[in-house]
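In the part that follows, the structures are each spelled out as structure tokens.
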Structure P
Amino acid sequence: MNDNSNARKGILFAALTALMWGFLAIVLKVTLTNLNPVEVTWFRFTSAFLILFLYLLLTDKASLKILINPPLLLILASCFLGLNYLGFISGIDHTTPAIAQIFIQTGPVLLAMSGFIFFKEKASHRQIVGLFLVFLGLIVFYRNQILAFTSDIAKYQNGVLLTLFGAVMWAGFAVLQKKLVANHHPMHLNLVLFGLPALGYTPFVNFKVLPDLSNLEWGLLLFLGLNTLLAYGSLAYAFKFLEANKVSVIITLNPILTFIAMAILGVFEVTWIMHENFTVISVFGALFVIAGAVLTILKSRNGQRNIISEKTK
């Protein structure tokens with residue numbers, strides 16, 4: 001009964017993360033109108049850290065000790081996460097929310113593949129088919145969407161590469177996070193995961209632009225900070241209660257929310273964000289990526305146990 005209860009908690013936390021990330025790319029694209037990727041990334045980490053720091057200062061002051069002597073793996077995980085954020089938002093800056101959301105899905109796939117590479121898991125036939133669908137879908141989606149960027153193909157290509165870099169960094173973070181939550185409270189880990197990147201990006205922020213931001217832009221930045229806090233807090237708890245492969249399956253579905261939201265914005269012909277250029281082929285390519293990711297991450301009932309999970313117990 002306890003295992004079932006933990007599984008339900010893990011599913012709910014993973015679903016909340018997917019919901020937060022489903023709208024994240026759209027808001028990031030809008031905030032990039034007057035801010036650069038580094039400034040937005042710095043604000044996300046800084047605001048999330050300050051909120052969490054104040055909360056723990058009032059409720060669990062002893063937890064702040066982790067800031068004095070954080071585990072080496074946690075420092076490495078925070079570096080991966082900081083680079084993931086910058087790679088993803090830079091990819092959005094060069095392309096569109098939906099395009100970045102599709103290519104960032106290679107992160108959860110790489111997380112699943114880490115089991116094959118580092119933990120000697122045996123890939124099932126279904127997972128092999130899933131990997132084939134992912135790569136086929138990425139190729140189809142890439143080649144079709146490049147037609148929408150005929151005026152600046154190099155910018156599109158750079159955006160895809162930056163997003164893929166972010167995906168690799170996320171996979172590295174997730175592997176370490178799964179290990180760390182076995183012995184540390186998720187919120188305590190997030191203090192370092194938010195605080196260290198915030199500190200690292202501070203020298204590159206142009207603080208002179210902040211006073212000129214509108215109330216709407218401040219509202220969007222505040223949303224991004226809360227999104228960071230809620231999404232990664234939920235993700236940490238999801239990894240604590242649920243196997244990494246199952247968490248990855250759930251969060252892999254978040255691009256569907258982005259596609260739906262962008263399609264709705266296109267119907268209403270809003271002018272404050274660039275519309276997506278969806279075609280039947282690009283939609284099929286995106287669906288191949290998502291379906292392939294799910295097949296790759298899922299393990300058969302009779303398959304090997306999740307070695308990532310076992311190594312961290």
Structure Q
Amino acid sequence: MIAIRDLVKKYSNLTAVDGLNLDIYESEVFGLLGSNGAGKTTTIHMLATLLKPTSGTAIVNGYDIVTQSAKVRSSVGIVFQAPSSDDMLTGYENLKLHSWLYNVPRQIRAKRIAEVLDLVGLTQRKDDQVKKYSGGMRRRLEIARGLIHKPKVIFLDEPTLGLDPSSRESMWEYIKRLVKEEKITIILTTHYMEEADLLCDRIGIIDKGKIIVLDTPSRLKEMIGGDVIKVRLSHEKQPNIELLKKFSFVHKVEQSNEDGLIHLSVEDANRNLPIILKYIDTEWVEYTSPTLNDVFLKSTGRNIKEEPEGGFMEKFARYDQK
């Protein structure tokens with residue numbers, strides 16, 4: 001559905017996207033993860049033809065983003081980080097206006113508006129002004145608006161940013177329903193690792209404008225090396241590290257100089273931890289399963305921040321385009 005080839009975007013001396021190559025498949029939910037300024041939003045804006053690439057190109061639904069931008073726009077929907085619906089109009093009026101802009105045929109316009117309102121659970125509130133909507137309802141209306149013209153691809157740029165945990169979980173359910181009922185390809189950017197893990201078929205971690213890791217969430221977590229067990233040994237006992245290394249389910253044993261703990265990478269810690277404890281005397285023990293945040297930390301050397309990319313990059317882009 002999307003083929004990205006050598007895509008580059010530069011702002012003066014700053015390279016926001018650096019030779020990006022990526023394929024995204026039909027009906028896939030693809031997660032694009034990265035810290036502030038990594039190039040996520042810039043990439044989406046180029047794919048949606050809102051920014052022209054410095055070099056390279058991409059094919060979206062069979063159309064070139066540089067030479068066939070109008071065809072690309074008719075094939076995609078986009079939900080921005082910041083809400084852009086008109087507060088003074090009702091939800092229905094916002095959708096009707098958008099259907100005009102996207103040339104939805106008059107004979108199916110009302111039916112299509114009803115379909116997307118039902119999909120995002122806003123049928124009962126369609127005649128209320130948007131200013132009376134909660135944050136979660138506004139995000140759902142934005143998604144409905146992006147779907148009104150039946151796009152082949154929809155870009156969700158931080159779809160649950162600023163929502164409370166309950167509203168975020170509800171939005172996840174709407175997104176899963178969207179994939180099932182609309183048969184659509186979704187490109188999702190997010191800072192929430194749980195969100196990416198739950199929704200995405202594959203994830204690409206982008207850093208300094210390049211994809212540095214790409215795979216399914218489960219395989220990305222497997223690259224960490226299994227569950228992590230941390231133990232503090234009893235003072236009177238010396239750690240028998242060589243013995244621990246002989247267990248087939250123990251992948252790695254390290255003794256930390258910083259916290260004095262022994263860190264073990266273990267296959268299925270829930271089952272194998274009791275076996276380990278038979279051979280070592282401990283004062284304290286804990287174990288955790290690897291998360292996408294662990295993958296991000298290992299890949300980039302830092303934690304992802306749960307805040308929007310925006311800011312400096314967007315201001316820089318506006319200045320550069322002048």
Structure R
Amino acid sequence: MKLASFDDFRIGVVDGDVVYDITPLLPAALDLLPRQRMNWLLGNWDSMSARVAGYRAAAQATPWSATRLLAPNPAPPHIFAAPANYRKHLGELGSRTVTKPGRTAREQGFFLKAPGSLVGAGEAILVPQASSRRFDHESELAVIIGRGGRNIPRANAMEHVFGYTCLIDATMRIEKDVAEEERSMRKSFEGFTPMGPWIVTADEVPDPGQLRNRLWVNGELRQEANTAEMIVGVAELIELVSSVLWLQPGDVIASGTPEGVGPFRAGDELRIEIDSVGAMTIPVRECDARAPRPF
């Protein structure tokens with residue numbers, strides 16, 4: 001099953017080229033907190049799944065091309081991200097690399113991206129106006145947590161996965177000895193986390209460790225790898241994060257990028273595609289206003 005957020009944070013099941021609006025199945029109280037609808041649904045999936053499964057009979061259908069697709073979970077409690085998780089990516093940024101040589105996601109752990117940086121397939125990446133900095137794409141498989149927990153051993157970790165989605169980790173690069181901002185800030189500009197186009201439930205992705213991951217810029221293939229090449233797999237990432245704090249329904253874990261990371265600029269178009277998960281195309285635009293602090 002594919003679940004999406006669309007228009008004014010409504011929730012739908014995507015079936016072929018149609019979205020079935022299941023928002024009326026959710027408590028009306030969520031109309032006051034529409035961004036939280038998906039978190040609520042994931043946290044109550046055991047009691048809701050049978051009702052959602054009857055979407056064809058109970059929901060209004062709309063061509064999904066006529067909707068504005070948002071990030072499938074617009075307000076996750078956290079976005080955890082794994083650095084240095086593909087060996088061929090290690091060191092490819094040269095002097096702009098911030099992870100010490102020989103260290104990977106296993107040693108480094110995770111960093112955080114701001115949930116406010118999320119956008120969906122119907123939105124855009126926004127780069128700071130008149131910036132001279134370099135901005136890069138990173139193509140990633142994202143894991144959506146369905147059942148929370150703490151100190152989850154990797155042997156049980158996959159029981160906590162609700163599903164998967166595509167994620168682009170856009171990044172402003174450091175300029176060595178000139179501008180070396182914190183990683184989380186450089187990756188948290190508005191629009192710097194395109195995610196979508198939907199969440200595919202885990203039952204439709206039997207092995208997240210065997211998926212082809214590709215990204216194009218203006219039709220040019222830039223990144224192509226298989227998740228089998230990840231140093232730290234999905235189960236170990238869940239073990240790692242939950243060893244630090246409680247995972248919550250709706251949390252996102254971005255699993256790291258393969259080699260081929262490169263620059264993009266305003267006017268470009270990025271496309272990400274991951275086998276069994278989905279594909280989306282995102283335009284890059286310049287912000288309408290210049291920030292008081294230039295970058």
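Each value in this text was obtained by applying a stated rule to the coordinates, not by laboratory testing. Just so you know, these numbers come straight off a predicted model, no measurement behind them. Cβ atoms are built from the backbone, for glycine too; each structure is taken alone.
Summary of computed values
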read-out	value
At a computed -25500 (helix-only ellipticity at 222 nm (-39500 (n - 2.57) for each DSSP H run of 4 or more, over all residues; to 500)), which of P, Q, R	P
Which of P, Q, R yields 17.8 [mean count of other Cβ atoms within 10 Å over residues 136-143, calculated]	P
Distance in nm of label points 7 Å out along Cα→Cβ at positions 200 and 232 - highest-scoring structure of P, Q, R	Q
Read-out volume of the Cα convex hull per residue in Å³, for residues 32-191 alone, computed value 128, structure in P, Q, R	P
Read-out distance in nm of label points 7 Å out along Cα→Cβ at positions 80 and 272, computed value 1.8, structure in P, Q, R	R
Highest-scoring label, criterion being volume of the Cα convex hull per residue in Å³, among P, Q, R	Q
Structures P, Q, R, by FRET efficiency 1/(1 + (r/R0)^6) of positions 88 and 208 (r between Cβ atoms, R0 = 25 Å, to 0.05): label with the highest value	R
With relative contact order in percent (Cα under 8 Å, 6 or more apart) derived as 40, matching label from P, Q, R	P
Label whose coordinates, when semi-axes √(5λ) of the Cα gyration tensor in Å, for residues 96-175 alone is calculated, return 27, 15, 8 (choices P, Q, R)	P
